[in-house]
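Chemist: These are the structures in question, set out in turn.
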Structure P
Amino acid sequence: MTPEGGYRSRLPEDDDLPAFVDPDPCKSASQVARMPGIVVGRTLAKQLAVDLGDCVQVTSPQIGISFGAGARSPIAKQFRVIAVFEAGFDQYDSKLVYTDLYEAQAFYEYGDSVTGLEMKVRDINRAHAIARRIDAILDNGIYHTMDWRELNHGLFMALLIQQIGMSVVLGLIILVAACTVIATLIMVVLDKKKEIALLKALGAKDDAVLRIFIYQGGIIGLLGTVSGILIGWLCCRFLLAYTFPLDPKVYFISSLPVSMHPIEFALPALVAITICLVATVFPAMYAAKLRPADGLRAE
């Protein structure tokens, strides 16, 4: 049988809606003003195209439930945007919202219970040890504590791998610089054979000639190291003053973080100078062992 009006259907207009259908509360300014507040991340606010004072609907779907005894359908509730936060971490800015504790408990029908507690410690570097102590005190297999590194494990692992890679690259750069110092001193020794022979003929000892070329290699390494440390320090200060933007969807953070510690400047400088001094030993020993006759034979 053919239904009345045929097989074509038409969506009802607003005027055709029955009177018992509840109107959209987000379209009433007075109702929006009475809604509980919510704070959303900057990225999420852009995705939802909402601003301060706008109405958003939060839904908590119950995945995999069976509509039997004691089961309930998904929950939806309207909130009013009262603030927009930016943590600088895209995982937070695009996925987190904040509201009053009592509103959240009523929304999830938790009564006066909570699903987690957050603690702030005085020394952030001792958070892991404190978390393990709390685990040992609870020790019931039900509760588990997580510190800030565990919560952002993927990010810190990526930073650790990047730090190891940069250290390897820095070591290779210093090694190439040491080879350059060796090549420079060898060329100087070969070019100054005559002068070395004259010094030794005039009574200069082997250790005196050795010190001359070690000093020269040390000065080269010291000047290069100081120049590099100074340029690196200026670049870090520039990045602290003017942040380098990053795509948070790729790097999880919106800007390049810079943290300056004296040990991170002193240790590479000490290693670089030591390698340069060690690199000068071979050409300096070759110059010290050069006999006057060998240096003057070609003249």
Structure Q
Amino acid sequence: MSAGTTREWLLSDHPESRRQARLGQAYRTWSQLRANRLAMVGLGVVVLLMVVALFADLIAPFDPLRGGDLRTERLLPPSFEHWMGTDDQARDIFSRIVHGSRLTLMVVALVAVIATPIGLAVGTTAGYFGGWVDIVLMRITDIFLAFPRLILALAFVAALGPGIENAIIAIAITSWPPYARLARAETLTIRQADHIAAIRLQGAGSLRIIWGHVVPLCLSSVIVRVTLDMAGIILTAAGLGFLGLGAQPPQPEWGAMIAAGRRFLIDFWWVATMPGIAIFVVSLGFNLLGDGLRDVLDPKGTK
């Protein structure tokens, strides 16, 4: 099948199967996203983060945990040998940032995997049943939303103890309320739809309706919100690391690297600046990608 024929098959107004319809919708979504240059820049940053995290052992020229000679290799400026300089333990900063991308990607992925289902479950349940169920679940959500995310994460990490695992749990616990509010708003408009009433008349239970029909319709909006929240998750993780409550030394976590380099910020600016630039670039990439996905996937948005 030639490229032109494949494109016509994907864009057909009369698909012959569900597979063709789904592939056609995916192709239209990709075409709209590709037309947004800033979104493609964001996608490139996210893909680059994944590639760097996957091949960190091959990309990093030095051991991220073991430093060199403290007498001759400590706090060296950026050079051809050490692209981003060295820190106070004579460790190569570029290698530590490359390996730190694994921690960043792990935090982002695990928080999304944990927080998204919780938010969807709470929001769709509250919106579908309404009444006292809605009141109880939304008041619990409001309690979490009443506190700034970083402050609430600090409280949970203080209770659980410092460490990257506890930091992930704390960030996930504080990340689900916005998804719940969004899923509830979507469910309130969906639950009275004719196809939901038809499914209910066929004898389908509430659990089947929520997870089989309501959640898939809410998923696109929640995915957009999750993508936009990735930058906030990265900043929260970096904030916990900066305060010594996230990844513990000598792990190459970007926030902890900034905390270690703040003592040398005046004379040896690269120690704290390089991981700060990494946080900025990755956060900007997720924001640009999220804006592009919102334009493409949000049914209320303008195309």
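Coordinate-derived values only; no laboratory data. A quick note: this is a predicted structure, and the numbers were derived from the prediction, not measured. Cβ atoms are built from the backbone, for glycine too; each structure is taken alone.
Chemist: So if we calculate distance in nm of label points 7 Å out along Cα→Cβ at positions 41 and 233 for every structure here (P, Q), which label has the highest result?
Modeler: P
Chemist: Can you tell which of P, Q yields 0.40 when FRET efficiency 1/(1 + (r/R0)^6) of positions 97 and 137 (r between Cβ atoms, R0 = 30 Å, to 0.05) is derived from it?
Modeler: Of the structures listed, the value fits P.
Chemist: Assuming 23 is relative contact order in percent (Cα under 8 Å, 6 or more apart) as calculated from a single structure, say which of P, Q it is.
Modeler: Clearly, the read-out refers to Q.
Chemist: When helix-only ellipticity at 222 nm (-39500 (n - 2.57) for each DSSP H run of 4 or more, over all residues; to 500) is computed for each of P, Q, which one produces -23500?
Modeler: Attributed to the structure labelled Q.
Chemist: Given a value of 13.1, 37 for Rg and Dmax of the Cα atoms in Å, for residues 105-152 alone, calculated from one of P, Q, which structure does it belong to?
Modeler: That value comes from structure P.
Chemist: Comparing FRET efficiency 1/(1 + (r/R0)^6) of positions 25 and 241 (r between Cβ atoms, R0 = 41 Å, to 0.05) across structures P, Q, which is largest?
Modeler: When FRET efficiency 1/(1 + (r/R0)^6) of positions 25 and 241 (r between Cβ atoms, R0 = 41 Å, to 0.05) is calculated for P, Q, structure Q comes out on top.
Chemist: Can you spot which of P, Q the value 6, 22, 27, 22, 14, 7, 2, 0 was calculated from, given it is P(r) over Cα pairs in 10 Å bins from 0, in percent?
Modeler: Only structure Q yields this read-out.
Chemist: Consider the structures P, Q: one of them gives 26.6, 98 for Rg and Dmax of the Cα atoms in Å, for residues 33-192 alone as calculated from the coordinates. Say which.
Modeler: Corresponding structure: P.
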